[in-house]
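Take a look at the structures listed below.
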Structure P
Amino acid sequence: MTDTLSASSASLAPGSDTAPGSEIAQERRVVTEIPGPRSRELHERRLAVVSAGVGTTLPVYIDRAHGAIAVDVDGNHFIDLGGGIGVTTVGHTDDSVVEAVREQVGRLTHTLFTVTPYEPYVRVAELLVQHSPGDHAKKVVLVNSGAEALENAVKIARKHTGRNGVAVLDHGYHGRTNLTMAMNFKAAPFNTGFGPFAGDVHHAPSSYPYLDKLSGAEAAKRTIGYLEKRVGATDLACLVVEPIQGEGGFMVPAEGYLPALVEWCRANGIVFVADEVQCGVARTGAFYASEHFGIVPDLITTAKGIAGGMPLAGVVGRAEIMDSAHAGGLGGTFGGNPVACAAAVAVLEQIVSRDLLAEARRIEGVLKPALLELQKQHPVIGDVRGMGAMLAIEFTDPETGEPDAATVARVAAAAAEQGVLALTAGTYGNVIRFLPSLVISDALLIDAVGVLDAALSAS
């Protein structure tokens with residue numbers, strides 16, 4: 001696998017290689033050192049005026065992008081395996097999204113939906129109701145970001161139940177607001193020094209099959225037992241769970257774990273909230289990852305891939321729970337902006353019309369076997385996991401089993417130098433995650449894995 005493949009030039013449909021109507025060839029191309037001179041110049045400007053708290057994983061400055069390729073200001077073409085951390089599900093600058101945004105900008109950019117509403121917000125809500133799990137009556141509120149969606153889900157659950165307690169799982173990540181920082185498992189870099197945090201948030205053990213070796217039933221018994229002893233079910237408003245954990249390292253829970261938690265919540269009047277900010281919107285080969293586990297959440301938080309790069313998020317859930325909030329209790333100045341909503345309509349309609357759920361499964365069918373082969377060649381890869389176009393490899397010392405974050409950092413940096421953008425993750429910093437656009441070609445995927453192979457093989 002050390003010989004990399006170059007993507008050929010063909011037309012960009014899912015699984016092919018060039019973008020129609022675009023000058024950006026869907027191929028990896030490195031023409032300068034990384035970062036190049038123009039990126040370095042821009043970085044100096046940035047350091048003078050942008051807060052040091054806004055970190056940078058890789059100081060290459062992107063000028064344009066299309067499909068699965070991002071082009072920096074120096075003309076380097078990168079295979080984007082991160083997609084803005086799962087945002088560009090339908091590809092960068094998708095033609096339908098661009099057209100929808102342009103048309104909406106010319107009609108209406110803002111009124112505030114809670115003052116004088118507009119149709120795009122309603123249409124997004126209709127599509128979310130249609131495509132989220134369960135055939136019960138559902139309603140929606142739209143907001144700006146994933147963290148804001150989590151804040152609202154907790155507010156709604158508290159109002160509905162009359163309880164205050166919030167339960168979350170180890171290795172979870174939920175945002176950077178005060179409440180969601182309290183809900184995060186890993187402190188650095190998200191929480192460090194920013195407290196005190198919101199109270200009545202309780203962390204319980206999760207299902208991490210690679211490390212804990214527990215069955216779903218055993219892991220659920222551990223989680224439930226902890227919460228019943230530490231908090232008490234009658235004091236919990238909600239249990240917030242990422243069906244597949246994101247920043248924590250793409251942990252897929254053991255079979256039966258999530259259904260057992262849902263059953264416990266139902267029996268005790270606890271609102272089950274699925275945080276699908278990262279794993280939702282076709283990412284895993286289903287509209288929402290909850291479907292893979294046969295569960296129907298009471299509330300789902302959704303964001304990232306919903307609007308093709310425009311800022312939009314929301315909560316969709318059981319109508320009787322969503323309607324617990326009083327008029328005026330939900331909303332915000334920019335929540336459900338008409339331009340972002342127009343983009344979301346274009347994205348959600350394309351998921352169906354282009355059968356992008358099948359494309360996510362295609363990506364898994366190409367990328368996962370390639371990663372498993374990579375694991376055979378490199379014992380430092382301890383685990384390969386995930387679903388659809390949400391996959392990860394975890395690095396551990398083959399002798400001690402200890403997390404190997406140093407190799408992850410080295411491989412990610414070496415891949416970037418060769419034109420592959422790969423994101424890291426994991427509670428221990430020892431995971432490389434893959435969140436490519438669903439229109440990425442097979443050739444680009446194999447090319448990218450070849451680059452990772454070469455980086456791992458380098459002494």
Structure Q
Amino acid sequence: MSTHEGGPGLPQERRIVTEIPGPRSQEIHARRQAVVAAGVGSVLPVYVEKAGGGVVVDVDGNSLIDLASGIAVTSVGNSAPAVVQGVTEQVAAFTHTCFMVAPYEGYVEVCEKLAALTPGDHAKKAALFNSGAEAVENAVKIARVHTGRDAVVVVDHAYHGRTNLTMAMTAKNMPYKQGFGPFAGEVYRAPMSYPFREPAPITGPEAAARTIEVIEKQVGADNVACVVIEPVLGEGGFVVPAPGYLTAVSEWCTAHGVVFVADEIQSGMCRTGTWFASEHEDVVPDLVTVAKGVAGGLPLAAVVGRSEMMDAVHGGGLGGTYGGNPVACAAALGAIATMEELDLNARARAIEATMTERLRILADKAPAIGDVRGRGAMIAIEIVRPGTTEPDAALTSAIATGCHQQGVLMLTCGTFGNVLRFLPPLVMPDHLLDEALDVLEEVVTGLV
């Protein structure tokens with residue numbers, strides 16, 4: 001793929017000119033420690049001055065290869081031309097009226113686009129919000145009103161957000177839940193298909209039967225408003241369920257009048273090589289939550305779903321002051337246009353082919369890599385003690401740190417803290433992706 005420059009003349013190269021973090025970053029970090037709450041963490045305290053394509057450039061002039069995309073947000077790159085143009089024009093026109101007070105066309109256009117892009121050819125409507133957690137909360141609200149039921153079912157290793165309800169829905173305690181309770185009630189957890197960690201081989205339908213048995217015995221189908229599942233688990237470890245799992249759970253939901261909600265906040269918008277990860281299993285969710293990559297870096301989220309469900313909520317029951325802000329809507333329209341123009345679904349599939357081939361070769365050399373998995377440009381390796389499935393979080397952290405020091409920005413994840421996840425911008429040029437994998441290989445072989 002040709003180089004995509006973010007901003008005028010931003011070279012697509014890895015360049016290390018100081019230690020990481022450099023002196024200017026360290027200076028800003030010292031100021032931060034005096035005024036920013038300690039509970040707000042950062043993976044790598046290098047302070048960014050500019051970014052675009054496949055790199056982020058810090059205040060010391062270091063150019064790092066970006067395998068994080070701001071956690072799957074900058075799929076079209078930072079400062080994608082169509083996003084910049086749309087935002088610039090919208091800011092010059094007006095920044096805010098509140099759609100609930102005086103509406104504007106951009107909100108409607110985004111809803112039209114999302115209704116067309118989400119799975120299924122049924123009649124759909126959408127509502128716009130600010131963040132993924134807001135979208136999940138509103139999907140639950142819609143499902144409860146539509147069904148007249150209260151119970152919400154989620155799965156092991158799930159991550160759905162940091163609000164009170166979405167913390168209850170999130171599986172991992174530290175750092176997301178510790179000390180923040182009590183949490184919202186009527187949230188129940190069922191087992192998930194996690195092929196690498198199954199004690200014995202199990203098919204997707206068999207794993208779904210296990211999930212359904214827990215729901216029926218511990219909750220009762222008639223009490224369930226919705227089942228909320230990430231088609232590819234995000235923070236939980238980039239787990240791809242066994243084939244047929246999502247289909248079987250979705251079919252059970254339909255049979256029992258339960259709303260099936262696909263949380264596509266991290267996996268949607270071309271990230272896995274289709275517009276939404278549900279498409280890999282030909283699953284048509286009742287409701288889809290969208291955020292992260294939808295608006296090229298600006299805060300925007302959505303719930304998109306069956307018209308009769310979306311319309312179940314009374315007038316004024318959905319919304320928020322900033323939901324569907326006009327500037328964010330302009331960014332979303334620019335981001336979606338970029339995804340269509342550059343065929344970023346095809347690009348995500350090409351990234352998958354490159355990464356999985358290289359990572360499997362590396363796994364053959366490094367027995368600490370227990371699993372290589374993912375879809376599209378949402379790829380991960382799980383680090384374990386060789387010959388076992390015992391998580392090795394310390395080695396995982398050491399690999400990430402080593403890559404950071406060599407100018408490659410990457411993230412860890414997983415319930416056990418032992419998964420390295422790779423989320424390159426979909427516009428990253430091939431030479432940068434290859435170089436990042438070279439660095440990873442060097443670091444891994446040096447540590448194991």
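Supply the structure label, taken from P, Q, corresponding to mean count of other Cβ atoms within 10 Å over residues 56-63 with the calculated value 21.0. Computed on structure Q. When distance in nm of label points 7 Å out along Cα→Cβ at positions 312 and 352 is calculated for each of the structures P, Q, the largest result comes from Q. 0.60 is what came out when FRET efficiency 1/(1 + (r/R0)^6) of positions 272 and 408 (r between Cβ atoms, R0 = 35 Å, to 0.05) was calculated for one structure; which of P, Q is it? Label of the originating structure: P. Give the label, chosen from P, Q, of the structure having the highest value of distance in nm of label points 7 Å out along Cα→Cβ at positions 48 and 368. Comparing P, Q, the top value of distance in nm of label points 7 Å out along Cα→Cβ at positions 48 and 368 belongs to P.
When FRET efficiency 1/(1 + (r/R0)^6) of positions 104 and 136 (r between Cβ atoms, R0 = 30 Å, to 0.05) is computed for each of P, Q, which one produces 0.45? Structure P accounts for this read-out.
Source structure of the calculated read-out (mean count of other Cβ atoms within 10 Å over residues 176-183, 20.2) within P, Q: P.
Taken together, the values in this text are just the output of simple stated rules run on the coordinates, not laboratory data. The shown structure was predicted, so the numbers you read here are calculated from the model rather than taken from an experiment. Cβ atoms are built from the backbone, for glycine too; each structure is taken alone.
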